[in-house]
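Student: Dropping the structures in below, format is structure tokens.
Values quoted throughout were computed directly from the atomic coordinates according to the rules given, and no laboratory measurement underlies them. Because the structure is predicted, anything quoted here is derived from the model rather than measured. Cβ atoms are built from the backbone, for glycine too; each structure is taken alone.
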Structure P
Amino acid sequence: MQSTESFYTTRLINENYHFTVKHITSNIFRIGIRKTDGEFVYLMNEGPISRKFGVTTEIVYNKSVKEIYGTEMDSIIKPYFKKAFNGEVCNYEMNFGDVIFETFLSPVEKNGEIIEIAGSSIDITEKKKYQKKIEEMNLELKKTIMTDSLTKLYNRRRFDEILSEQLSLASEKKLPFVIIIGDIDNFKRINDEFGHLTGDKVLIELSNLLKQNIPSSGFLARW
């Protein structure tokens, strides 16, 4: 017969467990192996992600990934479960609906034998959006650094880099290499008589014309 103290201790542990599960910000789950067919199945799945998509423990208990999410997701996730059951700590990222999450898996041992997997998933959707924005900004910055702001051709700095690369390649492969330098006659006169805005338009139009006629293996730059 259970003592009163033991009863209240058990009750307190259960209350603490449910409080923790309800308020954790990451998702936690346990994976075991179903004895009847050897499939990896959920023993527990709790947290904000599981609640959002309706896949909490009472829904997924003793069910495999294939039975819950389908064949496609099963083919993605199962290899990681196999790694964890072989003693490897691993992680993976994947999309689930509008959420991108990262999952970490750790083997759980008992008497030297791996009996289940403990896992946790965190929502990294905003992190991925931020990373994408940073990558786009870096790409734009790189483009700005190596591009002439008026004509959108490569600038002198990028020209020097490409020229060095192409000269090395031509020398190594014994390939012909051609440099064509162009100049606009009386361009100063255009600026003086019609203004610098008109001169800028001339440079832009000429650059666009050259872009349309340069071979795919070539490149243009404003000196």
Structure Q
Amino acid sequence: MMSRQKLPGWREFRAIAAMVLCLPFMSCDTAGSGRDVYVLIDISASYFPRAVKSMHELGLIVIPMAGGDTFTLAYIQSCSFSDAAKVIDVRLADQQTPREEQQGEILNYLHNGIPKLRQTEHTDITGAIFLAAEYLKPSRSDRKALIIFSDMVQDLAPDCVRPASLEQAHLSGLTVILANVSKTSGDNEDPEAYFRRIDKWTSQLKRAGARKVYQVNNMEQVEDILEKM
């Protein structure tokens, strides 16, 4: 998916594009007063089984979304700072019928796209957050949420270089939700490691400007936070 750019006949094209899922060669217009919901799902080996479950549950977020809201789904993979990591990017139509068609297309992908998923060997959470921040920054919405489904264990590939902190990500104004953070085998041996990991990421996200950081254990809690935005 390419970065935003004005194409020939953009005004006319945008009117049609708002009715359908964004295609690989375009991006949705994220400006407006609706909510921007950006979802990251970890597809590395350590989280993959939970990732599949989370994909199924995302419908609880998608179905209540209103016209003008945007929904973006990207994967946390071996090296995640790439537009190729974004697999859904939709601005929902204001009219009910086309909006319901869009939501149906999203749900279809969430259910039927799972068999095509391939787990990755490494986990680049930092790159995925930087990609989300870059995408959300131009939006004029004051209701922006970044939802992360992961065990929050970063395991960078040797050729994937990332900064030690998230401060350059500029997450100002974002509500961040750490959802369904799974426990590793090491956490079973040292439960405090689980809480230290969550605290570490929470601190980094806040230092990068996040408005609020939540840690929740089910999709109903995610839905409740989004509803109150």
Structure R
Amino acid sequence: MAKSGLESTGAVVNRELRKVLDAEGAAEAKHLSGENVVAVGLPRGNRVKISGTVGDFFGSMNEGAELVLNGEGGRYLGDSMSDGIIKVNGNAGHGLCSYLRGGTVIVKGNCLGDACAMMRGGLVLIDGTVRGDLGSFLQGGTVVVTADVKGLVGHQMQGGSILMLGEPAGVGEGVRAFSLTSKEKELLQQLYKEHRFRRVLDLFATLSETGFRRYGRV
């Protein structure tokens, strides 16, 4: 088990994590307090559990590992990730899932800035509010948000889809709301079954004409 000390840095935490991962394939770090670039670029087959607060770029360039953060995430969490799973039981900072290419990111909390800019693939569930722009220059993948977006949705988006229960402050040029397809409803039902959206007591009611919408280009 890896633990951070008073003088720990991201490099120290990663070194201890990798020692345990090389031997056992699973590792844990407790009481983190803002260390940057933790659990970066880990391959498939590794499992990491973190508790505390992480700094910037947690889980970035993930190549297939399963990461769980019980605490607060910093900026650019999941940046350039290509595969794997990241689950955050807490808030995430600005730049969440920028340049995401694949994999799944679940945030059981708010995003404290922009999210999913230049995303190319994968699935992101933000079970809370996005306090900045969402999906700027989105190229692919699916983003699900269960609350409001305080900035623009889909600015200059080229592809992908954004499924939202709340209201956006505005939408990008050429972007509008559509009714959900049956496939999108099935996806939401599966996500709800696995992760139980915090604000949603009755998913079937939110799949009605007054519930989730898909935002995309006209």
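Student: Matching task: -0.27, -0.58, -1.07 is the computed value of log10 I(q)/I(0) by the Debye sum over Cα atoms at q = 0.08, 0.12, 0.17 Å⁻¹. Pick the structure from P, Q, R.
Tutor: R
Student: Please compute FRET efficiency 1/(1 + (r/R0)^6) of positions 67 and 195 (r between Cβ atoms, R0 = 41 Å, to 0.05) for structures P, Q, R and give me the label with the greatest value.
Tutor: Details: P: 0.05; Q: 0.55; R: 1.00.
Max of FRET efficiency 1/(1 + (r/R0)^6) of positions 67 and 195 (r between Cβ atoms, R0 = 41 Å, to 0.05): R.
Student: Next question. To test your reading of the models, identify which of P, Q, R gives -10500 for helix-only ellipticity at 222 nm (-39500 (n - 2.57) for each DSSP H run of 4 or more, over all residues; to 500) when calculated.
Tutor: It traces back to Q.
Student: With percent of Cα pairs over 19 Å apart, for residues 59-114 alone coming out at 32, pick the structure among P, Q, R it was computed from.
Tutor: Label of the originating structure: Q.
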